[in-house]
Structure I
Amino acid sequence: MLFITNKLIKAAGDNLVFEKSNEISQSLKYCELVSENEFKEIESKPFMRSLMDADEKEILFYIHGFNNQPEEVFRRAKKMQVQLIDANLSSIRVVPIIWPCDDDFGIIKDYWDDQDSAEETGRIFSRSISKLMAWQKENNSNPCRKRMHVFAHSMGARVLLQCLDHWAKYQGGGGVPYLFKNIFLMAADIPNESLERGESGFHISQSAQRVICYFANDDLAMPASKVANVKNMVFSRRLGHTGPEDLSKVDKKVHSVNCDSFNGKFDKLKGHAYFLDKRGKKNPAFQHVIKVLKSKKQKLGKRERIL
């Protein structure tokens with residue numbers, strides 16, 4: 001499995017392992033998992049060439065949420081890959097993006113530490129856009145034409161937001177390139193007005209053909225997020241709690257999907273990580289993701305849905 005990370009790493013024999021730390025590395029590492037816990041660095045150009053030459057025709061970048069350690073991220077990424085294969089979508093390859101998270105006890109403390117990490121990580125990961133565009137320019141005679149999608153869970157949406165916003169400000173002259181076919185914001189931990197024009201998350205909708213927001217009113221991680229953000233004088237409700245605050249104020253490519261009826265069944269603890277199948281039972285949110293991935297139409301029909 002290929003992945004990208006800005007976590008601190010160290011040598012372990014001939015391979016590498018993650019440091020037991022939530023400190024942020026200022027450099028991006030493009031890596032390949034070689035065993036359950038060990039990996040090797042392969043640099044950005046060989047990494048992109050490997051994805052281009054692979055049999056899979058599409059790429060799904062998975063940006064995990066807060067309080068997730070690498071072992072859990074890999075486990076979820078592998079399960080997502082299995083769910084795609086089961087849906088006859090073996091043509092799509094899951095590529096995790098791993099950023100530093102805390103693992104202390106206490107959801108509020110972890111949340112606050114991870115929010116800072118997510119914002120800094122986003123700025124660091126903006127370099128990956130520049131690396132991709134430079135690589136495509138170098139290979140102009142034979143460019144990679146594979147579709148790219150993003151699946152950002154929880155605070156992973158904040159990583160994505162900061163990544164695109166930082167690139168727009170310092171590299172893109174205020175805009176971002178059209179990079180992705182679909183962006184799936186699952187239980188997104190960003191303000192619910194973030195995707196509106198003039199807001200920092202507006203670049204998310206400008207970078208993709210379609211943006212689908214999955215939310216649940218009884219997602220218990222969202223109130224924790226709101227409490228933690230009071231410290232920073234931010235009182236907005238979260239996108240993963242309500243969906244977009246006003247669909248009429250966001251681009252028509254943005255869709256809102258209500259997951260109230262099942263989120264607690266697939267994540268009984270917090271109702272927050274509700275996108276994986278459980279004990280053989282298909283997950284409605286991921287089944288909707290599959291439907292979108294299979295859709296050949298630019299428009300998906302109704303912009304508001306209840307699953």
Structure II
Amino acid sequence: MKILLVGANGMLGKALFTHFTKEKLNIITVARNKSDYELDLLFEGEQIIKIIEQEKPDVVVNCAAIVNLKYCEKNPGEAYIINARIPAFIALACKNVNSYYIQISTDHYYTNDNIKQHNELDQVRLLNEYARTKYAGEIFALNYENSLVIRTNILGFRNKLNQPTFIEWIVKSLETNQTITGFDNYYTSSIDIYSFAEILRELIDYRVTGILNIASYDVISKYEFIHSFARHLGYNDLVIKGEMINEKEITRAESLGLNIGKLTYYLKNHTIPTSEEVILKLVKKYKEGAFYELQKSN
């Protein structure tokens with residue numbers, strides 16, 4: 001099976017590349033550098049059509065995105081190009097060569113619902129440019145009937161200079177004995193990139209289409225997540241409870257829990273991890289040195 005991986009050097013792209021390679025799949029990578037096709041999607045986005053039509057992959061997975069909410073707010077044009085226009089190009093090319101298309105989306109669509117687990121049909125609220133552009137990308141992707149839009153909230157290691165992931169920020173703060181404020185009014189059902197990769201690999205075989213949530217089994221607050229992660233590393237005294245207050249320049253969704261009932265229906269070979277199991281997986285990877293191995297490889 002040939003899989004074209006767009007955004008191959010990001011946090012999720014690296015995890016998928018590693019897992020798919022272990023599965024002996026033929027992986028073609030697209031990224032700005034260190035990839036089979038070096039492409040700046042912001043300025044050369046239409047070239048992705050030619051690449052897909054030339055390679056004729058069985059599957060295209062688009063992990064490319066601008067995910068920094070403040071950057072999207074200040075640069076809506078760039079956010080639209082990457083988060084919406086590129087998915088439109090990919091959908092067009094996939095239709096031309098009959099490739100299965102997977103668009104990685106977001107969970108930043110819900111507010112004022114506390115720990116509610118939102119299903120794929122629940123109404124979304126587009127509170128900022130990030131949400132608006134990602135949702136537009138979903139619409140463009142679904143214009144092709146053989147596509148799957150995945151709503152998710154993924155956690156893992158990336159090691160990009162000056163752009164730490166959520167987990168990397170926690171780790172660096174704990175290692176330097178900095179106090180961390182965890183929001184107890186911000187809820188997610190985050191899943192680690194390793195479990196995500198395993199689940200996605202199974203779904204590819206089934207050619208699921210439409211919208212599908214991939215998340216942990218339950219919903220917890222950011223405070224609960226950070227406190228548990230820190231506790232497993234012996235740093236729980238550094239985590240204090242606080243509340244998220246929306247900034248003037250951006251409104252954030254805060255009730256991001258996802259319902260995984262539909263996912264459970266499809267999965268036969270993998271179980272969906274609880275939030276605690278996600279935390280334990282990330283702690284294990286950290287203790288095994290994944291963080292520093294990535295740093296050495298960059």
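Rule-based calculations on the coordinates, nothing more; no lab input. These numbers were taken from a predicted model, which means no experiment stands behind them. Cβ atoms are built from the backbone, for glycine too; each structure is taken alone.
For the reader, a short list of remarks on this structure follows.
- Which of I, II yields 2.4 [distance in nm of label points 7 Å out along Cα→Cβ at positions 46 and 62, calculated]: I
- For the structures shown (I, II), mean count of other Cβ atoms within 10 Å over residues 94-101 is largest in I.
- Ranked by relative contact order in percent (Cα under 8 Å, 6 or more apart), structures I, II are led by II, which has the greatest value.
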